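**Student:** In C-alpha cells below, several structures.
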Structure 1
Amino acid sequence: MPSHTLGSRGWCKPWSDDAGGACVEAKRLADGSVALRQSTDPDGPALVLTPRELAEFLAGVRAGAADFLL
C-alpha cells in the first residue's frame, strides 16, 4: 500500500545503518498490524504485516531462517 495513506506521524526507526542513510521505519496501526517502509522513500510503498505474520517472521529470523542473507 502507498505509505502516504498511513500518515506521516508515528513512524519510528528501530533498524538503521550507522551512516545515516537507508533505514527501515515501522508504524503500529490501529488494528495491531505493523507497516514497514524505506526511510529514504517515505511516499513509496509500505509492507503491512498482521500481528501473526510479524510474529512468524521474527520467530523465523530468531531461528536462523534468514541467515542465508548474511
Structure 2
Amino acid sequence: MDDTERREIIAKITDRLSARYPETSRYYIAGVVSEEYALLDGGRIRTYIPTLVEHSAKNRLRGNTTPPPAER
C-alpha cells in the first residue's frame, strides 16, 4: 500500500471509531489506529490489514478505562 492509501485507511477507521467512542479524543483514536497499522504493516497478506487494525484498535479503546477527553 502506498502512503496515500495508508492515510485513507487510517482516516476511515478513525472516523468509524470516533463515532463509536465519542467520549474519546479523535486525536487519541487516530494515534491508536496508526500504532496498530504500523504493527501490521509488514505482513505479507495485505487484504485484511484494515479489518485487523480496526479490531485491534477497538480492543485497545474498549480496554481504556480513562480515555482522554474528546476535543470540542
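Here, each number is a calculation from the coordinates, and none is a lab measurement. If you're wondering where the values come from, they're calculated on a predicted model, not measured in any experiment. Cβ atoms are built from the backbone, for glycine too; each structure is taken alone.
**Student:** Work out the source of 25 here, i.e. which of 1, 2 gives that when relative contact order in percent (Cα under 8 Å, 6 or more apart) is computed.
**Tutor:** Source structure: 1.
**Student:** Right, another one. Quick one: volume of the Cα convex hull per residue in Å³ came out at 101 when computed from one of 1, 2, so which one is it?
**Tutor:** Going label by label, the one that fits is 1.
**Student:** For distance in nm of label points 7 Å out along Cα→Cβ at positions 36 and 52, the calculated result is 1.9, so let me know which of 1, 2 that is.
**Tutor:** It must be structure 1, since only it matches.
**Student:** Follow-up. Have a look at 1, 2 and say which one yields -22000 for helix-only ellipticity at 222 nm (-39500 (n - 2.57) for each DSSP H run of 4 or more, over all residues; to 500), as calculated.
**Tutor:** Working: 1: -5500; 2: -22000.
Comparing all candidates, it corresponds to 2.
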